[in-house]
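**Student:** Please go over the structures that come below.
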Structure P
Amino acid sequence: MNTALAFLAQTLRIAVPYLFAAAGGVLAERAGIISLTLEGFMLGGAFSAMLGSYYSGDPWIGVLCGIVGGLAFGMVHAVSTIRFKADQVVSGIAINLLAIGLTRYFLKLVFGSSSNSPRVAGFSAGTSSTALVTGLLHNPLIPIGLLIVPAVAWLLYRTPFGLRVRAVGEHPEAANTLGVSVKRVRYAAVALSGALAALGGAYLSLDQHQFTDGMSAGRGFIALAAIIFGRWDPVRAGIACLFFAAAETLQIQLQGMQAIPSQFVQMIPYVLTIIALVGVVGRAVPPAALGRE
């Protein structure tokens, strides 16, 4: 029983950054903007949260700074793709590279290190079989991350804003004729995407009490895979995030057992991601206006 509880607790903790990023990515993609930027948003949010916590000594200030950092990167992507009509894939790759370069540069400039920051005030959930309970008590980003998927689903399917997001992602011309500002809705969706994905990054740096170079470690791309696997539905994407987090938890536990060579164990989450996408991508139908004006 303790083993099962520990597995569940670790899965939920690992899933939180995926859930934040996937929730943000669903909003942007349902509005017609490709979310290759999630990795950069998470990295920018992680670094900004660390800076805010470092200078204020308050992890909540760190969370707010992380959101601001994600919004900044989100608006850069929004302006380049919506205002200047840059190719969304190219812009997404550029945002990711920009985040890697900027965080590495300022890490060296501020702290004199190219690898990690000093320890900062943050949240901690513990690592024992009681981590699920202690996480809920001591790391508020865990319950927020678990609630963000139903919140985005409600926003997308139960509010006028969500209706507009879906409209501009499917039929922007029709939405425009009905008086909906396509550009304004897309700006808002990408800004929210940046803020939510940045919360995933803030969770990483505040949970670990420091920022390390490249600490998002491909999580943004796995979140994007979860979006595709979930067919651009927030609840299905959230379930996919839990699936990928469970695979990562299994990898960690198998590494501890040392029954299988570590190189093969480390491949498990990525192999399962590829298998999952191969099984669904042919049947997945993206928003009709995804990636076009």
Structure Q
Amino acid sequence: MEDVYGIKYTKPEVVLLQDTGIGVAETAARTCYDSFENSENEVIQNIENSLPDESMRDSINAIQDSNLLDDLAWTYFHHSILEHANLSFLVRGTSRGVLQEHARHRMQAISVRSTRYTMSSIINAFVASRHGGDKDFFISKILTFDMFVTSDEVYNKIEISAIYDKLEYQTKLVKDFHSIAVAKSSIPFVVEHEGNAEALFIALEAGKKKRNVGDAFKHIISDNVKVDMLVTFNLRSLKNYFSLRDSGAAYFQIRWLAQEMMRVTPSKYLDLILKKKV
């Protein structure tokens, strides 16, 4: 947790799910120069005379060091060969605001928790608050979701209050709010549990979810909402990402994310893309 501009924020968590190794990148470089015999890695030398079998592939992917890659990365700046190494990170608890920054990095694969499919609980809490509860019920319920990167309870109550107000306003603009908010099979719960907000919320949560419920409600949430994502970079793109995002000029939340990604990135990759601090 960190205080920025007077507001407390939680930091994201990152796990490295997959890394493809640097052996393929050296193989790519040796292919360019036809210099397999010069490798310090015996399995790379053997590629000169035979195509890799399954055992050789395992050995290639287990390579930890490559003098050639180090020379190409830091002496000759031949970085295209780094594109043959890929790393996949699972990120928990960054913000929607960070997604705007991520979109500027072209060479990545990114899959993000979808608001289109995952907003049911928020809408269920609102429906329950209107049929047996009130705004305070909604605020208290949403606080338990831990859905913001901001961790100041007073500030988060302001955020949740704004969500409620937007939804309340929307109820005045559509003929049948339930038709866009609740699955058809769950509408009877509203009558059954009228006057008991908690029971209605539990029933709606247990019932069928409204398909694509987020289509009608994306407008209610802000950049403070937490998102999870899985992002895959090739090593050349990761070098660019770290150089730009681990900078004091970067947006502080994406800087935190870059620092966590660096923390879980094995040194065999970092040695090729980051200058060693003296």
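**Student:** Can you say which of P, Q returns -13000 when helix-only ellipticity at 222 nm (-39500 (n - 2.57) for each DSSP H run of 4 or more, over all residues; to 500) is computed? Numbers along the way, then the final one.
**Tutor:** Details: P: -25000; Q: -13000.
Considering all the candidates, the number was obtained from Q.
**Student:** Work out the source of 39, 33, 21 here, i.e. which of P, Q gives that when Cα extents along the principal axes in Å, for residues 11-114 alone is computed. Display every interim value, and only then the final one.
**Tutor:** Numbers: P: 39, 33, 21; Q: 51, 31, 20.
Label of the originating structure: P.
**Student:** Turning to a different aspect of this structure: Given a value of 18.7, 62 for Rg and Dmax of the Cα atoms in Å, calculated from one of P, Q, which structure does it belong to? All intermediate terms of the calculation are to be shown ahead of the outcome.
**Tutor:** Details: P: 18.7, 62; Q: 25.2, 79.
Label of the source structure: P.
**Student:** Which of the displayed structures (P, Q) returns the greatest value of distance in nm of label points 7 Å out along Cα→Cβ at positions 51 and 147 on calculation?
**Tutor:** Numbers: P: 2.9; Q: 5.4.
When distance in nm of label points 7 Å out along Cα→Cβ at positions 51 and 147 is calculated for P, Q, structure Q comes out on top.
**Student:** If FRET efficiency 1/(1 + (r/R0)^6) of positions 35 and 227 (r between Cβ atoms, R0 = 25 Å, to 0.05) comes out at 0.05 when worked out from the coordinates, which of P, Q was used?
**Tutor:** Working: P: 1.00; Q: 0.05.
Computed on structure Q.
**Student:** Out of P, Q, which one gives 36 for relative contact order in percent (Cα under 8 Å, 6 or more apart) as computed from the coordinates?
**Tutor:** Details: P: 36; Q: 30.
Computed on structure P.
**Student:** Hey, another quick one. Out of P, Q, which one gives 24.5 for mean count of other Cβ atoms within 10 Å over residues 67-74 as computed from the coordinates? Don't skip to the answer; put the middle values down first.
**Tutor:** On the way: P: 24.5; Q: 17.6.
Only structure P yields this read-out.
**Student:** Taking 1.34 as the value of Cα Rg over 2.2 N^0.38 Å, for residues 179-242 alone derived from one of the structures shown (P, Q), identify that structure. Can you show the working numbers first?
**Tutor:** Values: P: 1.34; Q: 1.79.
Label of the originating structure: P.
Each reported figure results from applying straightforward, stated rules to the coordinates on display, with no laboratory input. Since this is a predicted model, take the numbers as computed values, not measurements. Cβ atoms are built from the backbone, for glycine too; each structure is taken alone.
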